[in-house]
Structure formats: C-alpha cells, structure tokens
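Presented below are the structures under discussion, each in the form of structure tokens.
Values in this text are rule-based calculations from the coordinates and carry no lab data. Computed from a predicted structure; not experimentally measured. Cβ atoms are built from the backbone, for glycine too; each structure is taken alone.
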Structure 1
Amino acid sequence: MDMITFYRCSGVFIIIVAIGFIISQIGITKIFNYPQILRSPTNTILQKFHEGGVKLKFFWICFALSSLMLIPISAIFYRILNRNNTPYLMIGTAFGIASSIFYVLGLMRWVFLADNLSKKYIDENTNPKIKETLEIVFQSFHIYCGNSVGETMGFLCMGIWISITGISMISSVIFHPLIGVGFIFCGIGILAGPLEWLGFRFSNKINKLSMKMLMLLLIFIGVKLLNISS
C-alpha cells in the first residue's frame, strides 16, 4: 500500500471511530443520563440501566468498540508522525494502546455485569438480602473497573498519549502546528479527570470538554488525511 492510500484509509478509519465515540456517548447520555447517573444510589443505577433495554446495551457496546479502536489509531499516528526527531513517540503510542485496554476493561462491566445484576435486582422474587449483595457486587466493580481502571488509568494513559502526539504534530509537515497545540491542551484536560476523586469536581467538566474537543480534532485530521494528494 502506498502512503497516499494509507493516509486516505486512515482518514476514513479515524473519522468512523470519532463519530462512533460521539454517537455512543450521545445515546448513553440521552437514555441513561450518563455520567450524572453515576452519582446516584446503586438501586437507581440498576433500575435505570434495566429500563434502557437493548438500545442502551447497544450504545455501551459501540462505546467499548470505539475505545478498542484507539489501538489501531495509536499505530496510525505512530506511522504518520514517526521521524528521527520524535523518538519519544514510541512511548506515547504505548500509552495510547494501554489507554484503550483500560477503557475497554472499564466499559465492558456495563455490557455484561450490569446487565446481569440489573435483571436480578428488579426481579420481584429477589429477596432484600440478595439485593444487598447485588448492590455490593456492583459497587465493588464500579469502583475498581470504573473509577480505578477506566476513569483513572484510562484517563492518565490517554492524556499522556494525546499530549505526546500533539508535541510530535507541531513539527510535522502534514498537520498545522495549531492542531498539535490543540492535542496538547486536550491531553492536559483529559489528564485532569482523575482529580475529581481528590475533591476537584470541576476537573470532570474539563475532562469531558477535552474529550469532545479531541473527537472534533480527530474528525478534522481524518478529513485532512483524505485530502492529501501528494
């Protein structure tokens, strides 16, 4: 495959993944009131999840698959941006792959665990003792897979990857330096996500805004790669 074809195929792929992120998050937010729902009691979360039905599970699967696609996107950026003066890009790529793995580990709890627990929880035949156990199981996975793995390790690794990628873009002949600056700002904003657990509630809003800006930048990059002619 020649480089022009590689650029164009990569552009299409990046656009599809970015749109997948946006659509899945919009769907989850509309149906499940995510992420505000995460601050609700466990019984409310499980009830709301069950009410979401197949449509909600579909959007969670799309969200997880889009996150998994960060692995090939990391490889694409490495192939495009790797130069003699960017030896650090390999480190960024490794963090990008790690962020994808952490995100998927965190998100898949909704696809299988929450689905199974919510069905049992809303069952009228389930006695209160078992419901208490179900709540503890959900809370445990929610804190470990969600807060610790997905929203801490995932955010940290992705923030580092995006920032390093942005630095390499500044001196790239393909992308305008401002795109690299935008990536750096998005990376720093994503890195701020875990600060919420230290009491800085505003960091969550910074993180979410940075993720949205990143998706728009990815779409722009995808269009740019599609239009490369030489």
Structure 2
Amino acid sequence: MTPTATFNSAHIKHIALVTMLIDHIGVVLLPEMQLLRMIGRLSFILFSFLLAEGAIHTRSRLKYGLRLFALALISQVPYSMAKYGETLVFDDLNVFFLLASSVVMIGVIDLVKGVRFEYLYKVLIVAAVSIAGYNLNIEYDFYGYALVACFYQWHSQKGDILVAVTAVTIALLPLFRIFVDGWETARAVFYSLFESIGLISLVFILNYNGEKGRQIHKFFYYFFYPAHLYILVLIKML
C-alpha cells in the first residue's frame, strides 16, 4: 500500500465498527429499515481486510488466533440473544469463529508457498476450510474465507484486490448459494447484488496507506462486538 493514500488502519477499523453497529441496529431494533442493513454490508469486507492485515503484521499469529477464538466463545451468547432471542445457540456460530479459523487457514496457505501447483493447493485449502465452516454453520462461511484469502494473497496489489473481491462477490457467491445451498437463481442473484453494496468499502481499502494511525486500546476493538450486542439486546427488552 502507498503512504500517499488517505486511510490508515485506525480509519478503516472505525468505519468497520460504525457500519457494523448500524447493521446490527437494523437486525435487532429496526428490521424494517433496509437502509441500515445496506450500510452494514460494508463492515464485513472491511473486517476481512483487517484480519488479513493483522495476520501479516502480528508478532504472534498463534496468540492472534487464540484471542479471536476466545472472543468468538465470549460473543456466542450475545450473538444468540441478538439474532434468535435465546441465551445460547450452537448451530449458528458468530463471525469471530470465521475470523479465528481464517488465521489457521492463512497459516496453512503459507505452508504451500513456492511449491509446485501452489495456486491449486491454495484453492483447495480455502475450499476445505469453507466446507468445514459451512458444515459448522459459521456466519459468512464460504464468502468470508474467500474474501480473507483474496486480501491475504494480494494484500499489496490494489488492482488484483479489486478484481478478486468483486469476482468473489458478484460471480462466485451466487454460484455457491445456487449449487451448494440449493437456492433459486433469482434469490441467489438478489442476495449477491445486496452483498455487492459492500464493495463500496473497497474505496477505503484501495486507499489504505499501510500505517496504523491513532488507535484506541486493542481490547476496545476486541470487546466492541459482544458489548454492543448486549446493549442492543437490553434496549430491545426495555
């Protein structure tokens, strides 16, 4: 990324948090306001990008992955309450399980760098992790793993990121929903178009300057997810 670009890591994190909050206000409190859900489409692509960048720059990928996994466990209760109104649901896992397992996926991808048929192995790795995530019913399943893999593979190549992320969202996502989930074509295409609103987030990503920026304490970013879900659930109960 270029130092002359506009957005640093802190900017992108804050945009991701705000758009996620707007999205979840729509999910929990105002489900009839689709505009909130549309704005929220930006958040996951931004978080996928931040996860890939974090895996690249972290001092300890093991500790990074374990922190995300611990947060996934902590977040399952508020996630279940916000989405289902139940204390704990295990057959639908929150997005931090995807982020934590994506760190593992990246580690495995690194093992095949430089080998013959490297790209084929990488595709197979992403496919295997996606199948596992799909069977565990992890939020965003295939789409999430594919995005993280794209951002990790082409993290410093803006043109490739633009093409890859757009292709995954507009082409591969509806095909996955049709042939794996068994959705009707019209439903899958509409879903893909809805998620493609999130491609607006590439404006920020492609103008990322590689700098950290002025960060809040890291635990604020980690615990914002479960904390804001608890708050939204409490507001709904009032």
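Tell me which structure, out of 1, 2, gives 9.0 once mean count of other Cβ atoms within 10 Å over residues 123-130 is calculated. It would help to have the intermediate numbers written out before the result.
Numbers: 1: 9.0; 2: 17.2.
Only structure 1 yields this read-out.
Taking percent of Cα pairs over 25 Å apart, for residues 43-178 alone from the coordinates of each of 1, 2, which one would give 25?
Attributed to the structure labelled 2.
Suppose relative contact order in percent (Cα under 8 Å, 6 or more apart) works out to 26; of 1, 2, which structure was it derived from? It would help to have the intermediate numbers written out before the result.
Working: 1: 26; 2: 34.
For relative contact order in percent (Cα under 8 Å, 6 or more apart), the value 26 is produced by structure 1.
Given structures 1, 2, which gives the highest value for FRET efficiency 1/(1 + (r/R0)^6) of positions 11 and 195 (r between Cβ atoms, R0 = 35 Å, to 0.05)?
When FRET efficiency 1/(1 + (r/R0)^6) of positions 11 and 195 (r between Cβ atoms, R0 = 35 Å, to 0.05) is calculated for 1, 2, structure 2 comes out on top.
Quick check for you: by volume of the Cα convex hull per residue in Å³, which of 1, 2 is greatest?
With respect to volume of the Cα convex hull per residue in Å³, the highest-scoring structure among 1, 2 is 2.
Quick one: helix-only ellipticity at 222 nm (-39500 (n - 2.57) for each DSSP H run of 4 or more, over all residues; to 500) came out at -25000 when computed from one of 1, 2, so which one is it?
Working: 1: -25000; 2: -23000.
Among 1, 2, the structure yielding -25000 for helix-only ellipticity at 222 nm (-39500 (n - 2.57) for each DSSP H run of 4 or more, over all residues; to 500) is 1.
If we compute distance in nm of label points 7 Å out along Cα→Cβ at positions 27 and 59 for structures 1, 2, which one ends up with the highest value?
Largest one: structure 2.
Here mean count of other Cβ atoms within 10 Å over residues 107-114 was calculated and came to 19.2; which of the structures 1, 2 was it taken from?
Label of the originating structure: 1.
When mean count of other Cβ atoms within 10 Å over residues 35-42 is compared over structures 1, 2, which one is greatest?
The structure with the largest value is 2.
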